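Each structure below appears as structure tokens.
Any read-out appearing in this document is the output of simple, stated calculations on the displayed coordinates, not a laboratory observation. What you are looking at is a predicted structure, and each value in this text was computed from that prediction instead of being measured. Cβ atoms are built from the backbone, for glycine too; each structure is taken alone.
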Structure P
Amino acid sequence: MAAVDDRADGAARGGLGTVRNAVALLELLSEGPAYQQLTDLAERSRFSIPTVHRLLRSLVLADLVVQDPRSSRYALGPELTRLSSHYLARLPLLGALTPYLTQLRDQLGATVHVQTLVRGEVVYVDRVDGDDRGPYRDTHRVHPALETAGGRLLAARAEETEWRRALDLGDDGLAQLADRSRKDWAVADHLALAPEDPMLPAEVAVPVLDGEAATVAALSANVEDADDEAAVARVAAHLGRAARAAGRTLGHG
């Protein structure tokens, strides 16, 4: 994550600069170990220690951050979960897609996901488990966008700033592949990908477009073999029909 110059905090204390710096600290707390030292946060953010301490105290009071009384280290707080739940409960996208997820699961016999793109990462915001679910249920998945089929569809169709964020989260080889492939990904009606992590399933993803033809999410399903063209085409067809139906609902919202 790019650090914010501490001088901006001094220039806009109590205003937009302070909010921006607090968000920068939340972002840093989301990246490393669960609990982090104040001095490490100051070094990574390039803020002064007094600035970081003041911001963390305010975030702790709001339950956005918690402090371990034994180690004095800081971590993300429970209030973020509550706010996230309220956000998702009000998200028109999920209201439009939810009626189709169980149906897709039954048709495909596979786990189905809804994915959105946030700051270069793909966030799995909803899911319905199929028979292919393994012994461990990964309920809250966040991945660099370019490492997933849905993330590639979303990042390739996003604005340039978001695309650059996605590139920054990939290694050099993946970033080069993405730059070569962006035009193809941006017009693809589906993508299939087997992730490098053997613990994660391969997936097929399709874009979800709203009433103004803007890509707002990806709808994906697990697949046994991302190189099985017939299986991929079958899954993509089912996903595509559901995505188009949900898009019509969004168009009437």
Structure Q
Amino acid sequence: MTLTFYKYQGTGNDFIIFDNRKLSVKLNMNQIGFLCDRRFGIGADGLMLLQNKKDFDFEMVYYNSDGNESSFCGNGSRCIVSFAKELGVINKTETKFIATDGIHTAKINGNIISMKMNDVENIEVDNDSYLLNTGSPHYVKFTSGVKTADMVAEGRSIRYSDKFKKEGVNVNLAEKNGKGIYVRTYERGVEDETLSCGTGVTASALASSIQGVSTAENYSKILTRGGELTVHFHKGKNNSFTDIWLEGPATFVFKGEVKI
């Protein structure tokens, strides 16, 4: 079977996307893992299916590069919105779609996609470390020397610790960087560092507000190895956050065919 795919990236976080509105793309875990493999397949941090869904512009189905269906992906969602716009699924500058964690809206301004994230509360705080869910579970630690840290070793030590090894957690190291925050992320499911992580950037931005190092009262600029993203938010009582928006570029890379 030969399938047509599209490759997109959002600040270096890259994805394979299939137009599956006819439900003709049926992939098992091994096939998804093969397609995402950077040596034997196409290569990507994750794979997405764009599907029809009643009362919504589309449905986003997301898989990690290990082939498992995953929780919400911030950069992936921005990329699939850009893809849907190119397909003509979206014919306006705003969209409403559904993903595994519920309903999302997004705004489109050229290749800049602003993604509405779910509200966040119940943030666990332990000195300079934070545990919160921004569509996916994230551990954020503020420390020094983030740019030169062994991110894979640091990430794995936390992700596979007794507390997290069963369900897994994404691990972010963050530090103040000029007028913004510098963040590196180790992602579960990928089991490696990615150049950027949308839900991780969002988690780090909210944590930076609690930590007192965010860019401003209601937003934070986050620099990753793959580029810059901005997170806007409203901070409420008891470290709760509403009106959270993840904003940054989503870029088409190439289109191709692959045999499965």
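Which one of P, Q has distance in nm of label points 7 Å out along Cα→Cβ at positions 121 and 169, as calculated from the coordinates, equal to 0.6?
Numbers: P: 0.6; Q: 2.1.
Computed on structure P.
Suppose you compute helix-only ellipticity at 222 nm (-39500 (n - 2.57) for each DSSP H run of 4 or more, over all residues; to 500) for every structure in P, Q: which one lands on -5500? Walk me through the numbers before you get to the answer.
Details: P: -16000; Q: -5500.
Of the structures listed, the value fits Q.
With mean count of other Cβ atoms within 10 Å over residues 81-88 computed per structure, which member of P, Q shows the largest figure? It would help to have the intermediate numbers written out before the result.
Working: P: 11.5; Q: 19.1.
Greatest value across P, Q: structure Q.
Consider the structures P, Q: one of them gives 1.0 for distance in nm of label points 7 Å out along Cα→Cβ at positions 177 and 201 as calculated from the coordinates. Say which. Intermediate results must be reported in sequence, preceding the final value.
Values: P: 2.1; Q: 1.0.
For distance in nm of label points 7 Å out along Cα→Cβ at positions 177 and 201, the value 1.0 is produced by structure Q.
For relative contact order in percent (Cα under 8 Å, 6 or more apart), which of the structures P, Q scores highest?
Numbers: P: 14; Q: 22.
Going through P, Q one by one, relative contact order in percent (Cα under 8 Å, 6 or more apart) is largest in Q.
Out of P, Q, which one gives 0.96 for Cα Rg over 2.2 N^0.38 Å as computed from the coordinates? Spell out each step's value before the answer.
Numbers: P: 1.12; Q: 0.96.
Going label by label, the one that fits is Q.
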